[in-house]
Structure I
Amino acid sequence: MFSHVVIFWTDPTNPKSADLLIEGAKKYLVPIPGVKMFHIGKMVGSHRPVVDQTYQVALNLVFENKQQQDDYQVHPLHVEFVEKVFKPNCKKVVVYDFA
């Protein structure tokens, strides 16, 4: 298994940016071959100080292996998502990949 976790800080000047990001991810990323598990959602607040609460949206994708994730990165739908959805709606991103 290969996990690809993406943490997004959306554009604070656009109150709809988190919703647009989530809608766009569902449209463009779910159909890409190799995605075994897809989960995207908004940050959930916590009283625990160890929980990062500075971001707005997180994406968790699971692939069978790293090669499938590599193929996903260059897939035309992923490239379109980056250009049409990610870039206009996000100010910062952090990625965690692990196997």
Structure II
Amino acid sequence: MDVPEEDWAEVGEAAHAVIREAKRLGVYVFGGGINEKVAPQMVASDGTVTDETYPQTREFNGGFCVLELASREAAIEWAAKIARACRCAQELREFQYDPES
């Protein structure tokens, strides 16, 4: 996001309006911002902890929103709503269904 300081309140309200709509329609699961003040850590299978992250996520910023939707087309529509509100592109991912989770 590259939003001028004076536009943050407007962007925040627009983003919250999209989330309120998703909640009202019953498609919102959860979401949140990443606390960039807390450094990421990797925890290995043996319990070893190191102060690092995956190379591809070193420049991650922002947050995420998980919605439960009926189709990929619906997901694209919601990603576009969020992109307009936040004034930046959104990465769209799909959870793989696992009956054990």
Structure III
Amino acid sequence: MKTEVIYLANIKCAGCATTIKESLLKIAGVKAVEVINEEDKVVLTYDLENRNEIIKKLHDLGYPEATEENGLLLQIKSYASCMIGRISNLTKENV
């Protein structure tokens, strides 16, 4: 088990955080996810062999590592992921 801080691009709000957290917790071996919007980082606890899958999932959602190239397509993906997270948050509030 490993705990790691990963700095990301395109984190904007609680909607982004919700999408990131819910998506990463679905990956086998991911035990804990904390998203800190103000610092553009995610704190993960996971099985060591899962890192590549985690990074790929973040990239697919539009949240590449801060050291990766961050083109327009990734930024658009992040807005879509953000909206999904916002809707999820609204749904939880209305239950």
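For the read-out helix-only ellipticity at 222 nm (-39500 (n - 2.57) for each DSSP H run of 4 or more, over all residues; to 500), a value of -7500 was computed from one structure; give its label from I, II, III.
Here the read-out was taken from I.
Kindly point out which one of I, II, III the value 2, 10, 17, 20, 17, 16, 10, 6, 2, 0 was derived from, the read-out being P(r) over Cα pairs in 5 Å bins from 0, in percent.
It was calculated from structure II.
Readers should treat all values here as calculations from the given coordinates under stated rules, not as data from a laboratory. Not measured: the values here are computed from a predicted model.
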